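Novice: So, here's a batch of structures to check.
The numbers here are math on the coordinates, done by the rules we state, and not lab data. From a predicted model like this one, the values you see are computed outputs, not experimental measurements. Cβ atoms are built from the backbone, for glycine too; each structure is taken alone.
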Structure 1
Amino acid sequence: MLLDQIVDKQNRLGIGNAGLAYLVGCDKGLLGERLRGLRPLSNEDATRILGILTGIETLKERHKPLPLDLKDCVALKKLLDDLDEERRNPPKPLTPDEDALLTAWTEERVPLAQLAAEKKMSAQDMIHLLETLIRREQAIRQIQKVQLAGLATAMRKSEGAEV
């Protein structure tokens, strides 16, 4: 049942009703009553809440080994909105030139000044470009990781294994 999944995820994540209510956009008392079964919770609302909690799990995984502050709901909402935007508009794969530049910086340890000179840009612009490429590459890897996890779960279900 969706309600049980919500309560389980909420407990595992350690996010309280007040924080979850802020993220959902409803009154914390009303949310608490719905999560305790005292008031009805529509499937649409339950699915939305479960999606928010799943998003928080994704963010926690993405930020490892750093902790994710679940008490800063304003920042958490911004991160969830960014995650939703990323899902709607997935990042484009790196071009061969972008990949080569990132490899030169991260693996070959080519000095920043040399990379900037080769690309005819300032060191500050090169830093910004590298930061953008690193974020894009991380987002692409996270999407692939989630897709692989979903595929593995689907395969286990199709084989009749308990997930």
Structure 2
Amino acid sequence: MDDREYELRVAELKQRKWEAEYQAKGDLEAQGFKGIVFINGGAAVALGALLQALVNKPEASAFLPFVLTGIAFNIGGVALASVIFWVRYMQGLYEKRHNKFFRDNPWWPWRWYLATASLACFVIGLGIVTWGGFTRLNLNPPPSLHVSASALVLWWGLS
């Protein structure tokens, strides 16, 4: 094997390694983006169930707009995360046509912008619901953590 053939084989192996790493990273990203869709969708469904449980309770009427706002944010998060798959498709077309990858590709940053916006929708939506729960519901204070020594003795069975 001469030097030229050796260099070609090394270049081919490097190319195959790069392709395998690129494919693995792409698969990992795709699974992560699906996860973003699922957490937003799951939160929207859970908030919908909470809304259904509270809709006929007059003491929770001031809390319902917070739940509806949380649902709206999570639906927005699902929509944003779902657009990521189209952006990835457009990124792939651009790579094939122009042979430009990653930062040279104008579609590359948009999938991260959308993923960040989708996660922000999840956090903001649930934050609004949590804030509404603390400010609009009359919650009983948590039970005291003070426990007498005699109660501990009875609980542990140390008589």
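Novice: Given a value of 26 for relative contact order in percent (Cα under 8 Å, 6 or more apart), calculated from one of 1, 2, which structure does it belong to?
Specialist: 2
Novice: Given a computed value of 2.5 for distance in nm of label points 7 Å out along Cα→Cβ at positions 45 and 117, which structure among 1, 2 does it belong to?
Specialist: 2
Novice: Another question about this same structure. Looking just at distance in nm of label points 7 Å out along Cα→Cβ at positions 13 and 85, which of the labels 1, 2 belongs to the structure with the highest value?
Specialist: Largest value of distance in nm of label points 7 Å out along Cα→Cβ at positions 13 and 85: 2.
Novice: I have -28500 for helix-only ellipticity at 222 nm (-39500 (n - 2.57) for each DSSP H run of 4 or more, over all residues; to 500), calculated from one of the structures 1, 2. Which structure is it?
Specialist: Working: 1: -24000; 2: -28500.
It was calculated from structure 2.
Novice: Of structures 1, 2, which gives 9.3 when mean projected area of the Cα convex hull in nm², for residues 37-124 alone is computed from the coordinates?
Specialist: Of the structures listed, the value fits 1.
Novice: Taking percent of Cα pairs over 29 Å apart as the quantity of interest, name the structure among 1, 2 where it is greatest. Numbers along the way, then the final one.
Specialist: Working: 1: 38; 2: 51.
Largest calculated value belongs to 2.
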